[in-house]
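Got some structures for you, see below.
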Structure I
Amino acid sequence: MLKNNIHLNLLVILFIFGIYSLSFAEVSPEIQLGARGIVSVNFDHSPEDDSQTVSDFSDTSLLLGFRQKLYSDYRGQFVIGFQVPDRGSDLEPLFFHQVFFKIENRSNIFKIGRSRLRSALIEFPTFRDDDALYFTDILNPFSSGQNSEDTQYGDVLEASHIFGQRYWVNLYSGHVTEEAESSGNAEEDFGFNTLGLLLEYRVPETQRWNREVLNQIGVSFNSFSTDRPGYSGEYDKALKHIVFSTILNVYPDPVHFWDVRHQTIYNLGFSEIKQITDCTTMTRAESISTFTSLRYLYRRLEFPTFQASLSYGYKNFLDLADNSDNNDQHQIIANGLYRIGDNFDVGLQFQYQKNRGDVRELLGDHETRIQFAIMYSVEQLWNKQFDDRDSLLNLEHGYIP
């Protein structure tokens, strides 16, 4: 115990000395510290079980970043961060979800490391980004479904180009977590197993209040390299998805702001999947899922004060053998948030999910969840040099998007 404490104290001293030394370097880096905490009391009800969680602090995160001017018009960034995984996951108590390098200028962005996957194109006003995971994200076909992090985070290699600061082209590849049972391998390898292209129109944040109705619209094409039995061609073994998303400012008033967010995911699936028996078959069956949110935001003196939203998700499995019952999922999420201090929010959220057909046998008939949550976000900069396009908190889920 004494030896571990000595090692910990030495690491803290070295960290403080490193920051102190960097502040006096000839070309000083910008140092970023970001944290987002969320703690909720959960009340769950389903036909199979009633439960409550007194303190659920999953998705609480801490990030540290360094940005440096390079010998050109580019700048570099290094970020490392960890997150508390979901309750019931088999991950370590602290999960490193962000460890990456980024090099960028005004129109080009290159990124390599571990970060958020392009499994979803937009954020929705839910307390946590996995509250509607079955509807909002491209599900990892190699995962058992126990860990939402398997779908959301992975090793990434991305290149983006921005035309006119509004039109984005993003080419991405990388590696999503493979579990031995799902991948068919004795152990996981770490080669490329996902590839995608994203085309997007996005109004810059500085012009968000210019009363433009269309705030964002995008489409992506994504594929996973699977081990589909009986097929040898890479194209035939690829599990392909098409994703469409849009954000409409239906009433872009700076004080009383309304917007609609929508995303549709079409999973082309594999024709031989005719029954859902586990997470692997569920992620590889042909399906279409949609999720839509209507959000109201009240801003007083240019700061968010109150937010309320209503969201609905629907997912239908299109080509299963059992057509006697609809094989689909429905979800309703309603919540409200109130700001009680600078970046300090309290909220109440209601969720209801209904499953039918084969999905009911896998996930249960229905589930209801009520959550009371407290959230806090903070970001601190030392030696500020750059704009906020690379804010560390942009890497985390924005429950006030």
Structure II
Amino acid sequence: MLRLAALSVPVLAGIGLPTVAQAAPPRPTGSQYQRWEDLYRPGDDLQAVVNKVTNNRILTLPDGTYNLKDFRNGYYDGLRIGTSPASGCLGIVGSGRNTVIRVLANTATRNRGSGYCGTQITIANKSGAVLSNFTVRGGVQPNGWISGGITVNSCPGAKLSWLYLRGGSRGYAQHPPGETFGINVMRSAGTTISDTEVDGRDDNGVRVAAAPIGYNETSDAKIYRTYCHDGVASMLTFYRTTNIYTEDYKSFSTASGSGDKSGHGINHEESQGSIHHVRPNLAVNGIYSGVAGATGNTGQHFNFANTTQDVPDIKVYDPIFDRGAGSTGMLSFSIRDYWGGVSEKIKTAPYVIKNGIVLKPSNHPTAGWGDKDPKYYYSWIH
């Protein structure tokens, strides 16, 4: 599990010292939990046990592999939590990475269209939903059908922590219909993801997953001490999200090529409010990185697109990054002049501070834009 050492941070309003991830917590006990062992009966699968949970409690699981077949629960879900007949369950907490949940390979019998057969785990309509301390693995489905990992839908204040996804979603592009999400947070204000790892490779080490995490049509998104890496396409994405905060988010090579297979370090589309990233560690590992084994990814460290308004409160504190575009490899921000045929409205360049120095934007395309000292400049690419 990702462990990050404490780093220095300037004394700024609203920014505190980093919290260092500790060991994963033990399996919890108490009146708000129900144990698998107390509910399971021979012949039950995980869905059957989840359906038995009552009084808005959380199911806890011991180590073991919990296999599901097909995506026939809820709305094309392998496992459905929070709605009838599983409305008494507030979530699932496992016992660590050896608690494994997966839809078995080659069991999907239908798809929703465009070859998307469903989501492995969906929790919906539960305020304060909890998913913690287990692994989600994926498997090949018939006909090359793709699938998502975890969806949190209409669950304000949800908390996701100590999750490990290994090929937990299968996709092939950085946009629909090939863009799947390892974790998809939809219309769930105040959802926090912490101490989580999303590995885009399958069990054989082959990149198979698209976007590791997406916040969609929501607000007050928070991510702490989370590591996403080795995907086939896409990136951490915020779409129509108001107020974003990340702290010690680490990304390495979440995309593998150009075009459909490309991806930035962090992507923001039609998002607004305060957008603050504290100590992001972004390695695009692409064509600008200048390292052996880099992919053909053409992405930048950050991408912004907003066709409705300027976003003047974009702040980045003490970023760590691999080489970006330009001869000096500055931290790079991408912004399109047009997106979907509509003029870009973001005009205020981000506030970036590193090692106590406020960096200035170097605007592309202007003469010498890529030759500035990265200690004092970042690239603002139009």
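For which of I, II does distance in nm of label points 7 Å out along Cα→Cβ at positions 277 and 301, calculated from the coordinates, equal 0.8? If you can, show how the numbers build up before the last one.
Details: I: 6.3; II: 0.8.
Source structure for this number: II.
With distance in nm of label points 7 Å out along Cα→Cβ at positions 173 and 317 computed per structure, which member of I, II shows the largest figure?
Values: I: 3.2; II: 3.9.
When distance in nm of label points 7 Å out along Cα→Cβ at positions 173 and 317 is computed for each of I, II, structure II gives the biggest number.
Of structures I, II, which gives 31 when percent of Cα pairs over 32 Å apart is computed from the coordinates? Numbers along the way, then the final one.
Numbers: I: 39; II: 31.
Considering all the candidates, the number was obtained from II.
Out of I, II, choose the structure whose coordinates give log10 I(q)/I(0) by the Debye sum over Cα atoms at q = 0.09, 0.15 Å⁻¹, for residues 149-356 alone equal to -0.49, -1.16 when calculated. Mind showing how you got there, number by number?
On the way: I: -0.49, -1.16; II: -0.30, -0.88.
Source structure: I.
Compare distance in nm of label points 7 Å out along Cα→Cβ at positions 61 and 229 across structures I, II and report the one with the greatest value.
The maximum falls on structure I.
Quick check on the output: 2, 11, 18, 19, 18, 15, 8, 5, 3, 1, 0, 0 is P(r) over Cα pairs in 5 Å bins from 0, in percent, for residues 117-220 alone, derived from one of I, II. Which one produced it?
Derived from I, not from the others.
Quick one: helix-only ellipticity at 222 nm (-39500 (n - 2.57) for each DSSP H run of 4 or more, over all residues; to 500) came out at -500 when computed from one of I, II, so which one is it? Please report the intermediate quantities before stating the final value.
Details: I: -3000; II: -500.
Comparing all candidates, it corresponds to II.
Out of I, II, which structure matches 18.4 when mean count of other Cβ atoms within 10 Å over residues 101-108 is calculated?
Working: I: 14.4; II: 18.4.
Of the structures listed, the value fits II.
State the single structure among I, II that was used to calculate mean count of other Cβ atoms within 10 Å over residues 285-292, giving 16.6. If you can, show how the numbers build up before the last one.
Working: I: 20.9; II: 16.6.
This value belongs to structure II.
Comparing relative contact order in percent (Cα under 8 Å, 6 or more apart) across structures I, II, which is largest? Walk me through the intermediate numbers first.
Working: I: 15; II: 9.
Largest one: structure I.
No value in this document is a laboratory result; all are computed from the given coordinates. Remember, predicted model here, so these are calculated numbers, not experimental data. Cβ atoms are built from the backbone, for glycine too; each structure is taken alone.
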